[in-house]
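Where a number appears in this text, it was derived from the coordinates with a stated rule and is not lab data. Quick caveat, the model's predicted, so the values are computed rather than measured. Cβ atoms are built from the backbone, for glycine too; each structure is taken alone.
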Structure P
Amino acid sequence: MRLGPELRLGYLLREPVIVRKGILRWELGGIAFIVVLGSVLHFVFEWSGGAIPVAPIAAVNESVWEHLKLGFWPALVYAALEYSRFGKSANNFPFAKTLGIYLIPITIVVLYYAYTAILGHGLLEVDIAIFVVAVIVGQVVSYKLLTASPLPERLNHFAPIALAILGVLFVLFTFYPPHLPLFRDSVTGGYGIVG
């Protein structure tokens, strides 16, 4: 059966909506994936008996920095899964996922220090809510960019480098953290894996 011009046009106009809905489902699914895997990573180092190989991806202490890993690594894994599904067909994929992944730790840091400056201390319930909000922010921004018009290609070329830099910093600062408040364990007062 051959479609007339008006039916072909109707099909072409609906196709982007279908694609956007598919991407939206993946981005929403990513929220659950990142929150659940990140929550598990909070305990993996302790569960492993302090195994050094898991230290770069799991929280090794109660510093804000170590909790940023809980969003970064699961979001990176999820981005790899998404790439295998629609990474070559979605617009701006490398840049969209990189910006979304960067926004998770940025949102956590801003919201955490804002509310603790007001209250003078942290609250576990608020910290958990901030983690979820940060993941939502990252995934929503990612969705918006994945379904936007193509951006300059240089952004997509720079994105993997930016992700690699952040990944290296998470590994490096696990073992050699700067002695700054962001890296200070709120329970022991120590820094990094060695305390």
Structure Q
Amino acid sequence: MPLFPLDIRHQEFSGQMFGYSKKEVRVFLDQVADELEELLKKQERELSRREQQQYEVKQEAVAASSAVEDLKRREELISRTLVFAEKTKADIIANARKEAENIIHESELKARRAINDAKQQLSLLEHQYMAIKEQKRQFLMQFRVELQTFQDRISKDPLLSKDNEQLIEGEFKQIKEDIVPHNKQGDKQ
């Protein structure tokens, strides 16, 4: 059974004849009780201080646990944000690739159309060139025939032949003489 200072103070001893001095025993017991009381108070203060420390440690642990939970929530939020950012990045890259492929495909189609249009235009120009070339050939052949005809006519023209020229001049003189004497006779009359 534990002893308390109050127990020591109220402790009574039976008296004996040549025993200890009651006054000295009382003083000693009071001193022991005071020291025990002081020790108990000190122990209580120490216990209270430890309880306070434990409470503070618990509070700090709760605060730390709350901070850890908050950090965990933040970490999870950051992790989700990073995952979302990665997904968004992947989506943007995929969309950019698709758009680039569409642009390339569209450009290739436009290029093919332009090439086909150019080929058609070239074919049309080639056809026109061949038609013009054929027209020129026909024109030159026709012109040669007409020129040959003109050359034949010119070569057959009586004025180009000396014999014919003299003959025509003779005929012209004859006609002139036939006309002039009639006028001379008419002048005389």
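Looking across P, Q, the calculation of distance in nm of label points 7 Å out along Cα→Cβ at positions 122 and 178 that yields 1.9 traces back to P. Quick check on the output: 0.95 is FRET efficiency 1/(1 + (r/R0)^6) of positions 26 and 98 (r between Cβ atoms, R0 = 25 Å, to 0.05), derived from one of P, Q. Which one produced it? Going label by label, the one that fits is P. The value -33500 for helix-only ellipticity at 222 nm (-39500 (n - 2.57) for each DSSP H run of 4 or more, over all residues; to 500) was derived from one model only; which of P, Q is it? Going label by label, the one that fits is Q.
When distance in nm of label points 7 Å out along Cα→Cβ at positions 90 and 114 is computed for each of P, Q, the one that comes out at 2.6 is P. Quick check: 27 is what I get for relative contact order in percent (Cα under 8 Å, 6 or more apart), calculated from one of P, Q. Which structure matches? Going label by label, the one that fits is P. Taking 161, 18, 9 as the value of semi-axes √(5λ) of the Cα gyration tensor in Å derived from one of the structures shown (P, Q), identify that structure. Structure Q accounts for this read-out. Kindly point out which one of P, Q the value 1.00 was derived from, the read-out being FRET efficiency 1/(1 + (r/R0)^6) of positions 66 and 170 (r between Cβ atoms, R0 = 25 Å, to 0.05). That value comes from structure P.
Looking across P, Q, the calculation of FRET efficiency 1/(1 + (r/R0)^6) of positions 34 and 58 (r between Cβ atoms, R0 = 35 Å, to 0.05) that yields 0.50 traces back to Q.
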